[in-house]
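What follows is a group of structures, each given as structure tokens.
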Structure I
Amino acid sequence: MAGKSITMLAVGDLVLEDEHGERFISLAAPTLKTGDVVVGQGEIVFTSRGVQTYVEMGGPSPGCPPSNMNALASSGFNVITLAGNHIWDMGVHGIEDTVTGLKKLGIAVTGGGMNIDEARKPAIIEHEGTRFGFLSYNCVGTMGQWATKLKPGCAYVHIISHYEMNGANPGGPPDVYTFAEPHSLEAMEDDVKKLRSQCDVLVVAFHKGVLGFPDKLAMYDRQVSRAAIDAGADLVLGHHAHILKGIEEYKGKFIFHGLGHFIFDVATLPQEFRSPLGVSPGAPLFAERFNPGIEPASRWTIIAKCIVDYGKISRVGYIPCWINEERQTEVLKHDKKGQEMFDFMGTITKGAGLNIRYAWEGDEVTAFTAENK
């Protein structure tokens, strides 16, 4: 095992629907290319021959131009996770073209495939003698996206929602309890245990989280993340909510509960990001509006950064970013705008009751707890 420090970078949802998709990632590409291992979530499939088979929440996804896979490769990505709630939108060809195209470019994939066995197969890459293993599971959307023995789709953990009547108020808002169905949770845990002996650094990505609420975690968010770590994962990455969520440390391992969307080149944001996001005491901070000194919450994003020494993650943090008016993702520095984003992460992390604190180190941010500083 090599002793040289290795940099692993990770980002959230990648949506490259525009035919000139490289434009939206070009400003962040120089930073991404500093990573030795770079992973992102393929939110929308890449195909020009798919047939719209399934319409998932948020509207149909027409598929991204296959040529935009080149933009991922040239930006430094060498792993793409695919388990998500839009993988089946363009049917068999969408999955086939995406998996085949990424692999041809030398990008490893996990989480999606032509059957459930392929979808659960890990991506394993090696750099400087250190082996990295990745697994990817979808926790949101409907069963139509799932792979089976006979159908393409994604690997998944089935999340069950239970709505409990709250007091003598028929028709009123219930208490919501979410938890993982045992068999699919055990399947994920088994995959992690099998992969553990094959790699030095094991990363599990979950497509999970409540849309639009940066300081809110559902019950299952912690359940599935901690189950992955208990089974042997070194790091957990979350995405899907299209908004950042906080970071947590559990048993010395780190959980990024929501990386937000990193490239979101659609012309308009979903309706849930155009209005104040509900019940949070800090709701005005999270509104999709341009108040002086406050950026819309859905424009903040991060590049998670992990330093790996001697096969172990030794340092965790993030590089602050935002999506500008041209829908390009820009890397921020330790300046006024960077500080606004830093403060936002601190607010939502504290609001969710997570145990992480943050500190600037140059133009990047380190995550720590009081115990491990």
Structure II
Amino acid sequence: MKIKSSIFILLALIASSIFATDYSEKINKTLPQIQVLEKETFTVNGQDIDDETLAFISADDKNIYYTGRVDFKNPSEPILIWEGTQIQFNFSGTRLGLRFKNSNSQTSYYNVIVDGKIYLLHMETGGEYDYFLDKKLDSGDHTCTVFKRNEAGMLDTFVGIDVDSKGYKKATGVITMPELLPIKIEFYGDSITAGVCDETVGDDSYEQDKMVTHNCYTSYPAIACRMLNAELADYAVGGTGVCYSWNPFIITDSWKKTYSGNLSRDFDFTTARTPDIVVINLGQNDFGLQDQKGGFPKNFQQKYTAFLKEIRAQYPDAWIICATGGMSAIKSSRELASGILNSVKELSATDTKILQFTYRAFTYSHPRVDTHLLMAQQLVKFIQANVLTEDSTTIR
């Protein structure tokens, strides 16, 4: 029996290696259109932070602009929570450092975009660290965006910025506020909208060494916002849905929270810019969990409608786009499609700013960057046709 069992295991391993999915060709072909990482990175490299030629700018400086849902309970040490959260500022000089502390995850990654070039920052856990770019910049003025790649369970506390002090290499020793983008788009969804596994070359994986391939920057919400020159807010949680969730919370119950669970305190909406457009893409997990739950949720339409009403109450002037797709549910579940369509029909009878949209692009596993790019293009085309004015810079 042991011999037979061993043979069976061996055959299973061989089969899994033969039939394992390989997305490398599609990813390698598409990724350079979306994200090119520089060889230099931000690292804890032993820079002397007490050097008098360096100036430290606290995280509560009025010229630092934060996007997304940030915990400002301690303004000088804001906690970055959600994927797609950004820290934006302009500075002058030849060096740039970013001070973080209390990271709770070994798999927290950031894209730091300096003058349009993207450098990777991999967070250290535990204590307080200064991460410096491993190269000197040209003297003069620079732009910087610090972009959180990973999901909301990975928390990092931002402390401040290290730059050249006044007079050193003609630096000013200060930072300035960037110009705000003309519109803001807010997303609610599951792992599709968070960008889970979007750069994973093999089968879907949540192993520690694969988490760098879960990247919101290359997901359809972020791509679409860059195409539209719009500010991004991404509040997607992998595994969650309208009625069913793989997590102990459901996003339609917890969407107003600061963090991604029901036990968190309510978010102070006055601390964030109000969105012009809200995009919702939910239902994949309601479909995916139906076998374990005894069928597709009978109250899906009722709960989805209630969620839309809550969104409308919070954002009375925003356009709300009820999108579906990206994975198999919308192709396989008549109940999901009809539930969303009926909800939109019911509310749009008196609310002309609620729209329904279906992505044509989809995959049966988590979509990779090639599918995300197609989804972004389809969403942008829909928004331009139905929401924006002809110049694509203002809302109708």
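Structure above, values below:
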| item | result |
| --- | --- |
| Comparison of I, II - label where mean count of other Cβ atoms within 10 Å over residues 207-214 is highest | I |
| Structure (I, II) behind the derived value -8000 of helix-only ellipticity at 222 nm (-39500 (n - 2.57) for each DSSP H run of 4 or more, over all residues; to 500) | II |
| Answer label among I, II for the case where P(r) over Cα pairs in 10 Å bins from 0, in percent, calculated from the coordinates, equals 5, 26, 36, 25, 7, 1, 0 | I |
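Read-outs: derived from the displayed coordinates by stated rules, not from any lab. As the structure is a computational prediction, the values presented were derived from the model and not from experiment. Cβ atoms are built from the backbone, for glycine too; each structure is taken alone.
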